[in-house]
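Please treat every number below as a calculation from the coordinates, not as lab data. What you see is a predicted model, and the numbers here were worked out from it, not measured in a lab. Cβ atoms are built from the backbone, for glycine too; each structure is taken alone.
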Structure P
Amino acid sequence: MRLLLLLTVAASAVAQDKIVFVKRFQFNSNHYYTDFINSQFLPGGNICLLDTKSGKVTEVVKGLEGGVFGRFDLSFDAKRIVFAWKKGADDGYRIYECGIDGSGLRQLTFPEPNETELVRKYQKGYHHGTDDMDPCYLPDGGICFISTRCQFGILCDGADVLTTTVLYRMDGDGKRIEKLTNSSVSEATPVVMHDGRIMYTRWEYVDKGAVSVKCLWAMRPDGSGSSEVYGNDISLPPTLIQGRPIPGSSMEFVVLGTPHYPQSAVGTVIRIDTTKNIRTREPMTYMTPDVDIQSEGGFAFRQADGSWKQDRTGKGPLFRDPYPLSKKLFLASHKPEGAEWNAAKGYALYRIEEGGRTELIYRDEAISCFQPVPLQPRQRPPVLSEARDLQLAAKGLAVCVVQDVYHGLENVQRGEAKWLRVMEQVPRPWAARYSWNGDSYDQQHVVVSKDAALGLKVQHGIVPVEADGSAHFTVPADRNIYFQLLDKNFMELQRERTYVNYRPGEKRSCIGCHEMPHTVPPPSNRSPLASLRPPSAPEPARPIHYPADVQPVWDKHCIKCHGGKTPKARLDLTGTPTALFSRSYESLMPERRKQPRTDRGLLGPIIGENHPKTGNVHYLPAKSLGSHASVLVAMLSRGLVRLADPKDAERAKKLEQIHNNVSLSSEEMLRVTTWIESNGQYYGSYWGRRNVQHKDHPNFRPSPTFAVATSMVSPVPEAER
């Protein structure tokens, strides 16, 4: 039978008479975020309306046959739908809108004016023009969506085929498109929360495992006020996506937990309660407890005897698109046990109860069904007013106030913190794509480091911390900004291993270090000292480039012993070029690709974002990274650094005695410590040829300026790259 409808189940499953949903074939992409990149183009389907009383199914959209429908959103009055649609295999997804009866169909987004040139220049693996997807209505009448218009490549994709999506917004008629975020890797599935903010999935890795954290964040509809909702230090499931607020609660959400690969964002349904400690797994309650993601990649299914079976093929029960009817009752798309996760016709509409009980609502045996949404009006959330400083905005700046850096900071005595270093993780632009050979390394299309960070970092400068722990300063807007707390010697005490996109003219404050979104500041009858003066401007802005910053220090002080044919301690600190780096850099940086690192090395803990890919996200107390955990710095600092690890401290003491004639200037010491605290970055930009086979090329390993390091366009003509 082609069409199966269980009316008795439908009547008990939902209180609503009609359900809007999408018919399409299941995607077969190889990552949770690559449906638009490498899923096979299987046209067919529509946005449909199911009458649960009569069983009638109506196709809503007329005139767009022969394409693929993506995610949609229902207007607050339930009279219109906005959706993504892809015309053909070599076309990008675009945003359309029509009435719920199919009337008034109109296209809202269009290819970029230079779309043909983008395709010609960047086509690699798919059309590589632009895609607009995952639209949602905003309370002010605008529409939020994700798009590749940012033209960033995924940092951990050595082939540079995969591309980033970030959040945009536009007016309801498609005009005034504005980029809201600047993330280096992908964002997805925005939805409006009860309080009027946008909740979305944000993938990130700043000094943590590359596939571990796709977590829930929220922002105001203008992009300001971005903050974590849940999952920023939760390793498994690696991906939390398709989140929605639960009716009647401002602190509870439903989300889909999925692997990073190999699948198309299918997995297990989880309820999140953010009244509980969001730094733990405590907020998570599995609504489908027999399905889990316990390692990367693939799925785990509970067997009859209670044991778990790992299965990369996904033949167990899987879910997608959870929609909360209440705290314990959900609509979802579901594939029962049997077929693999990518079964083209395997998914149907179900009701799910807490505990995992499922009841079929509707199945079309000829095609899959996704994203069930009740056709009923919703209360329009409040329109959040914008509060921006126009003068700041004109300068491309925002202002940040930290009330007390010591709040939530372990292992640091009050008075130790003197400075904040303002850092940025720079996205890798499509424009950095190269046509020559040899410059990729360990999934980095344009190599930045050896077995450490995958994304480029730059320093915008430092700002003072006042005696009461407060700070007041400007930051560049629309950048991926994070902070490092420094002592009087400009050595890192604590590192922020995430980032914030500040919008132009935004003014915001935080309480201290490691705070949660709902942390209440301690009572005080005095204003923070820093707030009583104008904001500081970070300086100096500079790239972090090992050959220019650190190698001259080794050349002056070290290579006399640690050079030549038989360097002492078998530690070669010369700048002799290797295939992609130099001998000194490779001597100091730990090797992670072939086997796990068993010792901490001279530099101390260096986070390998690719090794391991999963994990490496747990919170680290102050002085766990950087100078205060480095044997090398302790050895060179003449007592300024006292290591907590006894073995490291003893090693540093012995090395200091051996090197008692080595004395670095304060500037030289700062160059070394800043480099270590960049997580061991080698190159200071995405530009210039790397591989030593290109050593005679004019563009071989240039030393970048700060402007070049942060540029999204090549500093030299394409023909000279």
Structure Q
Amino acid sequence: MKKLFELRTPIVFFIFFALYLFTLNPSLAPYRDAGEMASSAWTLGVSHPTSYPLYILLGRLIDSFPLGNPAYRLNLLSAVSAALAAALLFSFLLENFGLEAALGGCALLGFNATFWSIAIVSEMYSLWVLGAVFLLSIAWKLSENYDDNLWFFFCFAFGLIVSNRLDFVLYSPGLIWLSLSGSDEKPISFWAGWAFVVCPALMFFFGFHWPIAALAAWTAIYRRKTQNLKSWIFKSALFSLLGISIYAYLPIRSSTSPWLDWNHPANMSNFIQSILRTKYGGTLDLISENYAKGSLFLGNMVLYAKHLWHNFSLVGILAALWGMAALARSKPRRFIGIITLYFWSGPFFLLLANMPPNPHAIAIVDPHYLLSDTVLIFGAALGISEWAKRSKRFSQAAVLFLILFPFVAGRLKEANRREYFFDYDYARNILLSSPLNSTLIAKKDVQLFTLWYYQTAGGWRPDVNIVAQGLIGSPWYEKSFAKRAPNLFLTPLPNDEAWKRFLTVNNPAFVTPDADVPPAILNNLSPRGLLMGAVSQDLDASQNLWHLFALRGRYSYENQIDFFTSDLVDAYSQMSFKEGTERFKQDPASSFDDLNQAWAMHWIFPGPPAYLGYAAYLDKKYPEALNLYQIAVNLGEKLNSLAHQYRALKGTLEDFKKSCAENMVQVGAIEEKLGNPQQARNWYLKSLDTYPSAQAHYNLAVLTWNSDPENSEKELEKALTLDPNDTTAAKYLQILRARMANYKP
């Protein structure tokens, strides 16, 4: 029995590792920074702030093993780290709270959908969670029996984990308080006021970074009772710095001009900016800067509550509440440490993040729930332990439910990526579309970083210059790129003229579907497979490229299991639509295949049915045209609704409304053709309610041209107010006024 007891932790490890291995991505995963992390690990580069030196160095070590492709090796690193986190949590809970608590806790972590999703991709998050579990277990042991040597090891380990992700400092006040919670009887309320009110307020209202570091340092001094306090502080700081010293990798490697040298931290001021991320966005992401501080907090908390319901179920949530309440009653000082961990890594983090509730932002925030999840999982394990004291059968039933619930909920199907080739095929198809010695502009993370990875680690198409639109104005980026492609002309792209110059000087130059191109430039770009270029392309030759594309998987935007894959599918839909619109100019009938393909890939896309409706209108198939335009309107209204729900920026909302209103005008025009003037009028008025346009006013004027000339005059005047350059409205206003002047009752 003793041997079986000792084997339980390795068994837990192998169970979860087998699950993660079975669902592992075969190569690079379509995940936010996965391509950049894999590129940096392969080239020993400097990634975006905070640059993640621990992960990059471990990744390079793993890449040296000849097992599969480089990205797969990093996926394995994530799987091993995640399985270790589950096994370590099991071991800690088993030792302290019993078998039921251990099984329930590791089930809540190991089967957590978010945790599972990061356990199978080349990202640093599973290593991050492993560090959280490791340090939480050490802090709990210190709270029971403080030992200087263990404390100094704790300081070293904390510094090391911080070098993987700097936002782990959110754990520092709670971990330090918990570690030292048994040292004296100093009052809780005074410290709690600083931890839960003063320091968060300073960070939130003034944007300061230092309060959390100051709180962590003060917590250690406030809680530690020792005669040799100065020596203890010195050693604690020394071991912490020893752990975090791995950040020295950044300036050292930067000075050697690596392939990726983000922010060039060889410069000391840049090094500090990189560590603190002050030059890359003070909050979670630059998206948040478009919204007032705290304005999206409630929406984020609602999304977080949905995340908890999906991953903990009612049983897990009740267990966590029960466990926290029991801890507050029995060990209030430890409870303060645990609740501080949760507050800073959960609600307060979401307050600072301030991200809009759209699929992209949700995908960005999702892995950041895991630090607070870890705290709640610990609370749930305590709750199960308390239940076991009252009823073994009840606690065992709860644990069985927590183990089976993920599979009943379809978690395995949700997590499975073993046959995902979307990233691989996207990079292949983009580079297949690229002429020899061409230049590409890409913008979005997954699309750009995927190309980086396959060009660096895969050695694909070294002749192609892949330019990051979002970095092109950074001096460090221009200097770094100049070493790889000295003849390439790089310049910021703030306006149409800059775009024209870039595309002309770097000919042949193309943009990927995710690039943010001004409309005036975009309208003059011609499709070439998955690219668009300034030079006119042969549409038949472009279509032939599609026949060579690899498209493995289900290419349906609405039916993907993650946002980033949907975004890749949307690239194909947009380019198929672009090709269809170009063909439409030559022969509407020849565009149908492209338009239908674009629509099939992305159903909530009003563009294809609108063009198909216009083709039917030109062919005088008015009932068919009416049906297609009404579908376009319905899809446009769906987009408007989603845009409001996702708190889209004003410019995006305006674009959606304008497009939807234009399709409403077309529905009204067809109703006129079908002899339904009242329905036509209703559609024109609905269009104006959605987005005022000169065309809608003009059509209303035409509708009452003979029956109510005074109304027609007013509508034409309104049309010219909205668009003074509308020559047709101006012409007919003159005709109408002349007719009204000559009319004699």
**Q.** Answer label among P, Q for the case where volume of the Cα convex hull per residue in Å³, for residues 349-580 alone, calculated from the coordinates, equals 308
**A.** P
Q: Match the computed value -21500 of helix-only ellipticity at 222 nm (-39500 (n - 2.57) for each DSSP H run of 4 or more, over all residues; to 500) to one of the structures P, Q, and report its label.
A: Q
Q. P, Q: which one has mean count of other Cβ atoms within 10 Å over residues 253-260, as calculated, at 17.0?
A. Q
Q) Out of P, Q, which structure matches 89, 64, 60 when Cα extents along the principal axes in Å is calculated? A) P
